[in-house]
Structure 1
Amino acid sequence: MGDTTEPQDAAAVAELLAGTGYVSDDSLATVVFLALRMQRPLLLEGEPGTGKTALAEAVAQALDLPLIRLQCYEGIDASQALYDWDFPRQILHLRALEAVAGGSAESTVEEAEKSLFDERFLLARPVLAALRQSPAVLLVDEVDRADDEFEAFLLEVLSTYQVTIPEVGTVRAGTPPFVVLTSNRTRELHDALKRRCLYHWIDHPGLERELEVLRSRAPEVSEDLARQVVTVVQRLRQRDDLRKTPGVAESLDWARALHLLGVTELDLGSAAATLGALVKYAEDGERVRQALDAMLTP
C-alpha cells in the first residue's frame, strides 16, 4: 500500500470504515491504522458475530484492494494455502507431447518433465495469490481451527512475505499484503504467532454503538424497532445460561427479519416467530422465549 492510499491517522481509518458501513471504535481504528503503517499482521479475537471478518472486508473495500480469503479448518495444510499443480491440464499436456513426439517439439523425457511444472499449470492458493497480487488484503479466517504445523507455516510466511516454489523459484511481495487473522479462541494460539501480529480483542458493542451499526447496515429498519431489538439483545447477552449469545450479525438478521414481516414494534408473537434469526440452538430458543415473555409481556 502506497502513501497515496494509506489513511493518515486513526480518525481517517474510522471515517473510511464508516463509508463502507462498518462502525468502529477509537481503539479498533487505532490498531488498524498502526497495522497498516507498520506493515504488521492484525490478529483479531472475539466471540463469533462481533465483526472480525467484516473488518477485513471493510478495509479492502475502503482502500479499494482485492480481498483474498483463506478459510481455515481442521487438517488444512500448506499446499492448500500456497499452491497446487493443475493435474488434469498436466495430463493433457503430456498427451499433446506424445502426439508430437519425434518432431521438433519437446521430445525428451527431461524436457517433458520440465514443461510440466511451468507457470501455466500453477494453481495459486490464497497465500500465494496475496503475495502475487499485493497490495491486497489477506484474510486468514478462523486460524484457531488449524493445527500447530499450519501456524508455524503462517509464521514463516508472515515473517518474510515470500515463499519458494522449488520448480518456479521465490515469490516475494513487493509490498506486504495487509493481513488480518481472526480467531474465535476455540484454542490458544502460540505466542510466536501472536508476537508477529498486532492484537485486538473485539467485544460485543454497547447499546448505542450497536444501534449505530444497525442504522448503518440496515437503514430500512425503523429507529424504534432497531432500538427495541438492540435492547433485547443486550439483555440476552447478560445471561449466563445461553449456549451462544447473539452477536451483532444475529442482531442485524433479527431486525431485518422483523422488518420484512412488516413489524414496526416488537411484540411477543413476532419475536417468537423470528427467533431462528437470533438463536441457533434449540435449548437457547426455549430460554430466550421465556426471557422474551418476561421482557415483552405488559
Structure 2
Amino acid sequence: MNKWKYTSIVFLGGCCYGILSTFVKLAYSAGYSVTEVTGGQYLFGTLMTWLLILFTKKKKITRSLTLKLLLSGIPFGLTGAFYYQSLQTLNASLAIILLFQFVWIGTLFELIFYKKKPNKEKLLSIFILLVGSILAGGIISEGGIELSWKGTIWGLLSALTFATFIFLSGSVGKDTPPLLKSALLSTGALVAVFLMYPPIYLFDLPKLVGVVPYGSILGLFGVFLPPLLYSIGMPQIDPGLGTILTASELPVAVSMSALVLGESVGWSRWMGVILILIGIMVSNVRQSKAKTNHVHVQENTTTHHL
C-alpha cells in the first residue's frame, strides 16, 4: 500500500468526525443530555470494536504495550468531553475554531519529539486551514463573537488532546493489529469519559434504549472507525501531515448541516470549506515531490547499472 493510500485512509478518518455534529444536534433535540450522548457514543463504539475482534484472528501483545495503548486512548475520550464543556459557554462556531487549533499543535509535536522542522508547504497549508476554519466555522457570517475564558480554555484543551491522540495513534504500537489497537484506544477513551460523565443512565432502561440509535451512529463514526483508520494510516505518514489530513472534519460537518439538517450555509462558509480542502492538498505537495524524486533516483540507478 503506497503513501497516497495511507493519506486517503487518514483523510477518511477525519471525514468520519465531520458526521458527528449533525447527529449530536439531533440527539439533543430529542431530549438527551451531554452525559447520555457522549457516554452512549463511546460505549457503543467500543462495544462494536470488541465484537468485531471476536471474529478475527487473535494476536497476543505484552502487558506493557496494552497499558500504553489504553493510556493513549485517554486523550481520545477527553477531546469529546472538553469540546462539549466548551460548548456550555461558547457558541458552536467559536468552539469548533478552537478545536481546529490541533492542525498546528500536531506540527509542533513533530518538531519537539522528532526534531523535524515544518517545510514551507506545511506552514502554508496550516495558514490556509486556519483561515478556512474561521470562514467555515461561521464567525464572519454570524457577525461577531462572545468570548468566555472558561469556554476558551476548554476549547483549547480539546485541541491539545485531539492533537495528542493523533500523534500517539501514529507512534505507539505501530506493529499492533489495527483492530486490536483501535479496541484498546477506545477502551481507554471510554474509561476517561465514564470518569467525567458517570453513566447513571445505564440503570434507566427506557433512556438507555432511547439513546441506542444515536449512540450507535455516533459510536460508529466517532469511536469505531476513526481509531481503526488512524491505526492503519498514521504509522505510515508524518504526525504533522496526519493532523492536517484530519482537518477534513470541518468540510464534512458543514456539508452535513446543509444536507441533513437543512441549515442555511452562506457563501463565506462554503468558501472556508474550499480553503480547507486546498490547504489539505497543499500539505501533500511536498509528499508528491518527494515520491517523484524517489522514482527518478531509482530510474537513474537502474539505468546506471544497466
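In terms of mean count of other Cβ atoms within 10 Å over residues 37-44, which of structures 1, 2 is highest? Can you show the working numbers first?
Working: 1: 18.9; 2: 26.2.
Structure 2 gives the largest value of mean count of other Cβ atoms within 10 Å over residues 37-44 among 1, 2.
From which structure (1, 2) was percent of Cα pairs over 16 Å apart, for residues 45-132 alone calculated, if the value obtained is 72? Don't skip to the end; give the middle numbers.
Working: 1: 68; 2: 72.
Only structure 2 yields this read-out.
Among the shown structures 1, 2, from which was the value 22 of relative contact order in percent (Cα under 8 Å, 6 or more apart) calculated?
1
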With distance in nm of label points 7 Å out along Cα→Cβ at positions 149 and 205 as the yardstick, tell me which of 1, 2 scores highest. 2
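Once Kirkwood radius over Cα pairs in Å is calculated for every structure in 1, 2, which label goes with the largest value?
Numbers: 1: 22.0; 2: 20.0.
Across 1, 2, Kirkwood radius over Cα pairs in Å peaks for 1.
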Taking -14500 as the value of helix-only ellipticity at 222 nm (-39500 (n - 2.57) for each DSSP H run of 4 or more, over all residues; to 500) derived from one of the structures shown (1, 2), identify that structure. 1
Structure responsible for 1.00, with FRET efficiency 1/(1 + (r/R0)^6) of positions 13 and 245 (r between Cβ atoms, R0 = 25 Å, to 0.05) calculated and labels 1, 2 on offer: 2
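Read the figures in this text as sums done on the coordinates, not as results from a lab. As the structure is a computational prediction, the values presented were derived from the model and not from experiment. Cβ atoms are built from the backbone, for glycine too; each structure is taken alone.
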